[in-house]
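Here, each number is a calculation from the coordinates, and none is a lab measurement. Just so it is clear, the structure is predicted and the values come from calculations on it, not from any experiment. Cβ atoms are built from the backbone, for glycine too; each structure is taken alone.
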Structure I
Amino acid sequence: MVEEEEDIPQMDSADHQALVVAMLDPSLDFIAEVVFHAPHELAAIPRFNVGKRTQLIGRTEKGLWKPAEALPGTRYKQINVSMQMVDRSGAVTEQELAGFCQQVSRFAEEHDAAVSFPQRQQKLVAARELDRFCADVDVLIGINIVPQGPIEGTRLRSFAEAAGLQLEPDGAFHYLADSGNTLYSLMAADQMPFTFHTLLDKSFPALTLLFDVPRVAGGVEVFDRAVYFARQLAQEFDAQLVDDNRRPLSDAGLTRIRDQLLHIYGSMDDRGIAPGSVAALRLFA
């Protein structure tokens, strides 16, 4: 059986190897290193019963790193197993970390391998500190569009699609970056999902434009575009822009939000976590 790495010539390039290794980030992940006593073929990818995201990469007998797969003919010298320490549900707990280590240790024992872990207590302290930082910058801005009368779904769909938004499976219209990541989204204010069926025969009393601050690359420029689109909606549907307390959003109010964004983005830059980056998308998921 020809190994997959021989089918992909660029796999051994320095850039590709760096990308694979960067899938596991010591600043975000608790990384266990499992080293086999002899090159080892995986019959199946191990599953770890934990509440956080896990990833596995392997170093083949030729010394190349790749996402770990159970492929006939592919033998690994080492598997690195990571568990993400922080996400929007909070920081990993001591019990969760202990459970992860036990499961990885069991996997290593079953496959005649040695395993090493980072210093657990240091990682827990770092995770709690990172979680506090994330809580400070985790802001979801909602601009409500409240019309004089309900907005017909067919008109709304035509207007949204003409503005470059597309209906996604979550039931909201999304404006996407070239990368495919959402820059801002439009949903019904009552959170009832849009579907092609409901847009045909329903009207909507209010809409909400959402801007998920830490997940959006492009910063205040994208926020300005979102505000411009909200104003276009207001003009098209004879509506008023209001905040979550149904108070009118004035230009001064929008400027205050913009200033708050500048402060948040400055904090993220200082931390080395760029808005919309891979790290940000992982942390704020």
Structure II
Amino acid sequence: MPRRNSAPQERFEAIEILLLWEGRVSRSRLLDLFHIHETLASRDIAGFRAEYPDACEAEPSSKSYVSAASLQPALTRGVFSEYQRLIGATGSLDAISAGVPFESSQLDATAIQPAPFSRLHRAMRLGFCVKVVYRSMSTPEAHERLIRPHSLIQAGPRWHLRAYCEKAGDFRDFNLGRISAVKLADELVLPGPEQDQNWHRMVPVRLVPHRDLSAEQARMVREEYMGGTAAIVFNVRASLAKYVIQSFRAAVDPERERVPEHLLMVHQPIDLPREARWQE
């Protein structure tokens, strides 16, 4: 994300957010986020530590400061949306000035807690495996899974984790809101991101007006979504294709998914990779 200008108070809040959600803060991480000099970044961290001495502890080996077990939010509310705004994973609706009354229905519906998220963040950063307590639609009772996570996925109002799952014997997406506990298991080795073929493979997702629309309705939809052309095409990771289809409410089975709930449909869904369809 592009770095931005900031005020001292905003950087203090950022330090607390990073400690809560990433489990650490460093001078280089602040430089990733803000247009400031290295000296000022060091001074900010020193000032934060002087004001909140129990918030973090020095880790000389990584030239960073790690969250203390007793860390509690003092400058922020300790909610995930604050972390989203800091890293630029939100539309920054607060900064929009439309010149007229403006509202948005953009909401975040994933309940995420700092402690498990910071452990997952560390596992992704260092390539560790973790044991998570998870619930799924096929197994709604809490159960343990051994996974090796490698990437975060933001899909509409929900956040997911891309990881290799020992139980499934393959790479899967895990809903972050369904993970209730995380324990590092760095002595165990599972396949890493370089072996996630569907993560690295790009596929086209071609969306067209739903076949049940009238000619005038189809023309309207083409003008609305496609600039008047026949289709809109996205080249996306194979493992993310299902989220693109879902975000446009595009029908994969137009016989069952009908107008008006679905104005678009996937062109030749038979060509979609298996990964583009919802699975447990």
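Of structures I, II, which gives 1.08 when Rg/Rh (Cα atoms, Kirkwood Rh) is computed from the coordinates? Of the options listed, only I reproduces it.
Given a value of 17.7 for Kirkwood radius over Cα pairs in Å, for residues 73-216 alone, calculated from one of I, II, which structure does it belong to? Don't jump to the answer; show the numbers that get you there.
Values: I: 19.2; II: 17.7.
Computing Kirkwood radius over Cα pairs in Å, for residues 73-216 alone on every structure in I, II gives 17.7 only for II.
Comparing distance in nm of label points 7 Å out along Cα→Cβ at positions 161 and 185 across structures I, II, the highest value is found for I. Distance in nm of label points 7 Å out along Cα→Cβ at positions 33 and 201 computed as 3.7: which structure among I, II? That value comes from structure II. The greatest value of distance in nm of label points 7 Å out along Cα→Cβ at positions 89 and 241 among structures I, II is that of I. 17 is what came out when relative contact order in percent (Cα under 8 Å, 6 or more apart) was calculated for one structure; which of I, II is it? Working through the options, I get structure I.
Thinking of I, II, which structure, once helix-only ellipticity at 222 nm (-39500 (n - 2.57) for each DSSP H run of 4 or more, over all residues; to 500) is computed, gives back -8000? Source structure for this number: II. Which structure, out of I, II, was mean projected area of the Cα convex hull in nm², for residues 113-192 alone derived from, given a value of 4.9? The read-out comes from structure II.
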